[in-house]
1. Comparing structures I, II by mean count of other Cβ atoms within 10 Å over residues 262-269, which one has the largest value?
2. Of structures I, II, which gives 3.4 when distance in nm of label points 7 Å out along Cα→Cβ at positions 102 and 222 is computed from the coordinates?
3. Which of the displayed structures (I, II) returns the greatest value of relative contact order in percent (Cα under 8 Å, 6 or more apart) on calculation?
4. Quick check: -12500 is what I get for helix-only ellipticity at 222 nm (-39500 (n - 2.57) for each DSSP H run of 4 or more, over all residues; to 500), calculated from one of I, II. Which structure matches?
5. Which structure, out of I, II, was FRET efficiency 1/(1 + (r/R0)^6) of positions 230 and 302 (r between Cβ atoms, R0 = 25 Å, to 0.05) calculated from, if the result is 0.75?
Structure I
Amino acid sequence: MITSKLPSVGTTIFTTMSQLAMDTGAINLSQGFPDFDAPEFLLAGVGRHVLAGQNQYAPMTGLPALREQVAMKVQSLYGRTVSAQDEVTITPGATQAIFCAIQATVRPGDEVIIFDPCYDSYEPSVQLAGGTAVHLPLQLPDFAIDWQRLADALSPRTRLVILNSPHNPSGALLSRVDLDRLAALLRDREDVLVLSDEVYEHLVFDGREHFSVLRHDELYARAFVVSSFGKTYHVTGWKTGYLIAPPMLTAEMRKVHQYVSFTAVTPLQWALADYMTAHPEHVSELPGFYQAKRDLFCERLAQSRFRFTPAAGTYFQLADYSEIRPDLDDVAMAQWLTREHGVACIPISVFYQVPPSDVRLVRFCFAKREETLMLATEKLRDV
């Protein structure tokens, strides 16, 4: 038999809670996916390209038309000119892009700094590369970086710092000042790279700005920036994303990518390229679209015993349940809410290496139809 390379990894909480929601007939506000369709023009484009014969391999780096659209979006939103040929790579999902960037750069003995709570794919990817994840807790209640702890954690073995903004699960945002402080810390460390997970880049609310690493000359020179068509265009099941990096980093990432999947699904890339060409306004309309859902969810949740601060970004809302069942840890609370009150959520402790013992937070996804949010909050107000 074999010795597991990931002995501590089991079925993810997202799969577990979605299955529990299905088994109990609960409303699923756990896993992060919409319960509404993507734009009809985008969906129709897939069938059109399938029937037109676009069913063979796309180029390893991605369909040129789609890479060009990504480059144009980056120029328009972030003021950065990137080469569609040498700096943009289309991948079968943002998680795969993250995995390939880590495998391309992290070697046995290297350390990778990760801020908790964090997306669950980061550490297994580091482990498979032979590296060690160094977890630094974000400061509560704002989920801010503790800059002194980061400075202290940087060592001769540090190879990579992973950022995530807008942040899953908290919805917190990094500011321009944050990026400047990181750049200052890394200025004399040319061997340290940055991986910036920006899959919720267009889901930023209340007039705030998303400060992408793409906007920061000093950081981008050493960075991989990852985003997701699935999150942006309501097609999470398409598992299509992209990675942007300077040419030298892109070349190394592509060496891994070509042997992991080689390319992303061809007709989906064609449909996305068509939609981005025809509807460039989609990304500018997303903040308002999702803020309306956040506001509806929060306005109704405010009539419950949950306590919260409306999320600044993403399509997730954290809620404190300490006035309801302080006797339950968050995993037990999530299961109790699902079984007894018919609403599934995610416990925040699963995003930590060592979760705070006194925190009573769960995460709800509000990327749902209005009627779904109305029914879910009706149930939550009775808790």
Structure II
Amino acid sequence: MASKLMSPAPNVSRRYLRQLPRTPPTLSHLPQRRYVSAYGYEQAKALTFSDYGDPPAVLSLHTHSISPPHSNLMTLRFLASPINPADINQIQGVYPSKPTFTTTLGTAHPIAVGGNEGVAEIIALGDKVKSAGYKRGDWVFMKGPGFGTWRTHASATPEQVVKLDDSMRDGISALQAGTVSINPCTAYRMLRDFTHLKEGEWFIQNGANSGVGRAAIQLGRKWGYKSINVIRARDDVKQLDKLKQDLRDLGADIVITDAELQSQGIRDQVKEWTNGGREPINLALNCVNGKAATAMAKLLAPSSHFVTYGAMSKQPLTIPASMLIFKDIHFHGFWVSRWAERHPEEKMKTVADVLDLTRKGDFRDTPFEKIAWEWETGGEELVGKVKDTLEGYREGKGVFVFGKT
């Protein structure tokens, strides 16, 4: 590799480092060691793992160099990358989509980069990428899972990314663009693709405080749907009341806990909410499973649709035969990654629509906790933030927001 080992002072900028002469300075008085490119190599850091396991045990911060792009290659600088539950499951080895293990990051043994969602900026590109309509400064997100987005920089091909047109970026922050492709798209397609809800009709969902749940509330209200939203019970009554009000402010009609859902009087309450039962509940969205999900299915009208997109309780979904035989309830599974692979044009239309609603103020971001990732940010700090998500200590979705990298 055409680079030199230098040891700059901590406050020296990376742009200045690239302008240093090729003759190495005296190293004895410089406290920090870092590889600095003399021929256009980009320095990068990534949260990587070589074996499956719990993220705190297997993740580490890896530093490597990226060659100058040529032909069909482009160099990306990431702007924002969220920490999603699926990312945790993928590192644990229990997610259907597997990460890409490779030695191209300069290791003797294959490693993979964590993360599946995010937005990046093109900072350099080869001739074939230019001829394909890309330019420096374009924003892109990953076409499918497994690429690895918890990193400062990456090398990619046009086949691995999707460009956000300038019109789609107008008025949109990197944080909004970096979190649009999974949760909002999941909610959007489940509300639209499994049954035709009319204005004034009802759907019910659990996990209503999740990113998908909050998106479904807002999209449903925008389209004129009514919603019953189930959340996990909390010991802190004030915290619970605040959460219920937050969801009502987003557009939720009814907010109840999973304990209330399974109470004996729930059918009478639902009848009261739905105009004496004359307004049927025709759609259910499930990301929890277990007994609470079965209780939710029992509230559906005949010939309704029950869509499962997660299993947060790690319990099975039990379906009574009577729901299949006598009520003709249709049970489906939905995975947005597979849907996007089969319908790439629809995926872009969905992203564009959500971003347009965001731009107009009709769609609000999920609460986020911004995790600053600078070049100097240590691996222990970054892995600790992933651990916080794993243990549920976060007020909002954790998102790596990249600064001076």
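Laboratory data are not the source of any read-out in this text; all were calculated from the coordinates shown. Quick caveat: nothing in here was measured; it's all calculated off a predicted structure. Cβ atoms are built from the backbone, for glycine too; each structure is taken alone.
1. Values: I: 20.6; II: 11.9.
Ranking I, II on mean count of other Cβ atoms within 10 Å over residues 262-269, first place is I.
2. Numbers: I: 2.0; II: 3.4.
Only structure II yields this read-out.
3. By relative contact order in percent (Cα under 8 Å, 6 or more apart), the leading structure of I, II is I.
4. I
5. Working: I: 0.25; II: 0.75.
So the calculation was done on II.
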